[in-house]
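For reference, the structures are reproduced in the following blocks.
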Structure P
Amino acid sequence: KTNADEELTGAADGPLAVQTFKTVNDQYGRVSYLRVWSGTLKADVRLWNPRAEQEERMGGLSLLRGKEQINLTEAVAGDIAAVLKLSQTQTGDTLSDKARAFILPMIEYPAPVYSVALTPASQSDSAKLGPSLTRITEEDLTLRHRYEAATHQSLLEGMGDTHVNIAVKRMQSRFGLNVTTAIPRVPMRETVTRAGSDMHRHKKQTGGAGQFAEVHMRVEPRERGAGFEYKSEVFGGAISQSFLPSIEKGIKHVLVTGVLAGYPVVDVKAIVFDGKEHPVDSKDIAFQTAGREAFKKAMLQAGAVLLEPIMDLVITVPEEYTGDVTSDLSTRRGRMSGMEQVRGNTIVTAQVPLAEVQRYATELRSFTQGRGVYTMALSHYEEVPSHIASEIIAQAQKEKHEE
């Protein structure tokens, strides 16, 4: 707990420091490959995992030589050994004596640049999807999986198409998981560009008790990243205080489902400034509906727009391909921010919309004969150009109509 740096000499009689560098899930269970950096690791001892803050019991140690498994009584500094069924330890974790705990530097893995959306082929595959993704990404830390809430898709991300395709086939052969893959939808956002107001009257009369609510609402833009804010400016008891949370509940439903194309709504302020209620027919569900519909109408009056993710790209290519890269970026709505020459290579930095570079790994490899590499990270969100936004909205409405 001192957080002090200490240099390990790699001596067999030094303090014990062991690092897990690989995890494999096979027919025997979970196998962890360990590298002993210092000290002597003995079988059937308890070691401390500082990340998990848990003790791990070392079962039998073994040396794996091809398909042959040789039992070991101990492993000294410099040795590589395997151990079965460590419950808390993940790849990269350090194990040491609890009285003298170490945390060895983690290996830094590159960020993924290629992703696919996975759809289970059947109901039984749907149940296998989560555990299979967890196990495959545990073995290969350059693979990552996540659920994208904005598009409701499960994504598997890796270093390229071949890398991800092999992982999908491996999950099929080892875990019996059948999935279909597709290009992921771009996780866009919706917001407003100016203040706008509108109203909605919800009136429903069936045989028994009816429903009535009227809500007047103003929507205003907020700074990027500021989130959602709800406020009431109702005076004189036009709407009872007890119904204001109902209106907010209706609005929050729209924040998730969107107004234009089904994407989450961000960075808006909703202000209820007037309304009407009925002494008998006004109830919670009526104000939820009125609040939801008034918010949708006010969003359209406030110049609702789509926002798309803009990525920071750092592309490294041999000098002779510099022209190909820069001209290609201009066709992808890219903005170059820098270029430098380093030992015969050109490093190009640029900002490009994610929608234009979802398959850039394959395309860059194609026109640089496999010699171009790049990294990609999210920078910020920007408004989608109107001609592209109209196509996205039309497609979303068509899909909604088909459903």
Structure Q
Amino acid sequence: MDKLSAPSYFSYGLFGLPLALVALPIYVYVPQFYAERFGLSLTLIGATLLIARVSDACIDPLLGMWIDRSKRGYRHFIVISLPLLACGFLALFHPPSVELGAALAWFILTLMLVYLGFSLATIAHQSWGAALTQKLNERSSLTATREACGLVGVIVAASLTGWLGLGWLSVTFIISLLLCSAVLLKLAPEPVRLPVQHTNWRMMLTPFQTRRFRWLFAVLIVNGIAAAIPATLFLFFAKDQLQLPQYAGLFLMLYFVAAACSMPLWVALAKRHGEARIWLLAMLLSAAAFVWAYGLSAGAALPFGLICILSGLTLGADLALPPALLAAVIHQAGHSGQREGAYFGAWSWATKMNLALAAGISLPLLQHLGYVPGVVNSDGAHALAVGYALLPCALKLGAAAILWRAPLRDI
């Protein structure tokens, strides 16, 4: 494919904005929303999220295979995902006033609906980007554009939810979904798709036949859990440990604005030194910055704000570089234009499993160790601090060790 122009980067990447508008609420706000709205226990919410996310994750490889086997372009699957995203999001965050049992059923069904739309849209969009270019000087720029638009969506979601509530977020999401999908479908270049020779279920396993992908997949799992645990526990930490729930939206904005501002630097460094080396550096810096959250006490707004900024600066690398590395792995394996769906289906599966394990393990464990949302005591506070800060840093260092050993620095 010819060299990508700036309008091509933007028309493709802009769709990341509405995807982020839906991602932040369903992964961060849902536990607290249903706990406070219907009085569901953390154990019940954690178990529900675990079941829903594991089920959703298992669908992702099938969606990837469907995309690869289809003779239609990526636009077709984006169009299918739109009504699922819109209806699922509105139903999830605007539930009727019902009893506990009905609320749980509504929670599960609407969550699965929005998960299905989000998965299909994400896999199709990311596969589209990986097939557009495999050039070192373009692939990180393309993913960075997509993730930067996503960060704008996250910032909008955090600010609207904190200041105006979920009602305004819902309106903004629907409008942005319609506008950004129109730009993608009408203006973004779409790569030529090559015919897939083998179209049985074994094609879902194609990525795992590639040694480099197996290493990259291991890094993604460990690093993803390290990121998913604090994402799951953030609102609880801000409310009960820091006792600053009114600043939760501001903290998120600091974190994601810092990530957006740092992304051009990480992309420039990656073009010079390679994505793997720079991603490793970012992991080490992330652990060094975030570990200080363990010692924070009530009212520590300024220290936590600084931690949000410093750790947010490293997030830019976490967002921009792994998908670019995956595009390079696909190209090296000779699967460009044919098997992107299989690779990103497996990639999405891992991301969902990370979030499922983070919610399904951390929430019940914290409750077992004595943490009760809204109740401040020494045992619960210590358990929350360990789960929120120390455990993710240990996992982040483990991911860095795997990346150090991985054969990814020569692509």
Structure R
Amino acid sequence: MTRRKVMVVTGIRSEYFLLEPLLEGIEASSKLELIIVATGAHLSPRYGYTLDQIKNRFNDVETILSLFDTDELIGRVKGLGLITMELAEIVRRRKPDFLLVLGDREESLAVATVGNYLNIPVVHLGGGDRVIGNVDDHVRHAVTKMAHLHCPFTVQSGRRILQMGEEKWRVTVTGSPGLDAIKSLPDLSLEELETSLGISLGAKYFVLLQHPISSEFSEGASQIDVTLQAIVKVGLPTVIIKPNSDPGTRRMIEVIDEYVRKYTFLRAYTNLPRLQFVNLLRHAVALVGNSSAGIHEAPFLHLPAVNIGNRQKEREHSNNIIFVPFDVDTIAMVLEKLAFDTEYRLQFSKCISIYGDGNAVPRIVHLLESVEIDRKLLYKDFIDLPEDNWEWGNGEPECFYNSRSGHQP
């Protein structure tokens, strides 16, 4: 039996963390063949050259060098062009049966474009999500309209995909595959964790993971400075994971490095292996910053997440999230309460994840193994909303044709 070739494109460590258990599931399937295309920050020494991590685990890895050495917005646009051109050549040469991508970065736009023009079904993970004030939202919804199969992480995200005119049979609510990894990873004791990292954490510590936001990228350095001032004010040990490769990151890293040199209870890492990262979260008082890990992974671990600023704004979330502005005193007050108010901290132990149950991988693998690859899959229809759900607005243009009244200017 010929195995179906699944080409998975990954461009950054956070999305790879979610994808890795799925890659393992595809690799283990007797009906599927895995091809990985690594691009973006994976190939950058500045961001830990995580290509090595991928190649150490998987055999068939193609690469696309696409990350421009700039902290400006235009770098991502140029990178999108490079990924699209190179991916088209790889797809033509390797002839995959599916192109699979997660999320809302430039890689997903490139995958969707190449797949549609070369008649390769696109499988999109994490569509239907909603975040206000970031270009990622626009990209995510655009990719939804170009994808042939959808694997949203929540029921509400699945509903949004249907609102965009997608056919219901194309949508499978799977949950986040990142939770499969957490569910399967062994627990390390605090002592084992400290030994593996070569540091001393103590019973109470924070994990800080904060990224720039595209609409506020020039403020990234001042924003991380506010967060670090608050952490220093509280004075507990903190493990900092440096931000992603988006515009605004460079200056943020410089600020982080300045604080780490000044305060011995702060430790910073470019990247951490999955085992250490998950166990850091398991023992932490809270996750601090604005990472999607606070939305996806933290509630599965019953971990409070202090989300600072506008990143993740209006995003569907569990009750582990505490939203605060960039204000030193406000952030410090919340962190102190989480660290020292036992009763307050206890309420988060009851939070429930809305992003899945740790069984996303078998659902996605089954979909890839079983769906018919035919014209029905490739040729998409658009499902209109029922007419009763539509309200006509005031002041419609004279050139607008009212199908109900039959009036046409």
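Every number in this text was worked out from the coordinates using simple rules, so none of it is lab data. Predicted, not measured: the structure shown is a model, and the values here were computed from it. Cβ atoms are built from the backbone, for glycine too; each structure is taken alone.
A value of 1.8 was derived for distance in nm of label points 7 Å out along Cα→Cβ at positions 7 and 135; which structure in P, Q, R was it taken from? Computed on structure Q. Looking at structures P, Q, R, which one was mean projected area of the Cα convex hull in nm² calculated from, given that it came out as 28.8? It was calculated from structure P.
Structures P, Q, R were shown, and helix-only ellipticity at 222 nm (-39500 (n - 2.57) for each DSSP H run of 4 or more, over all residues; to 500) at -26000 was computed from Q. A value of 1.45 for Rg/Rh (Cα atoms, Kirkwood Rh), for residues 271-342 alone, calculated from one of P, Q, R, originates in structure P. When relative contact order in percent (Cα under 8 Å, 6 or more apart) is computed across structures P, Q, R, the figure 30 traces back to Q.
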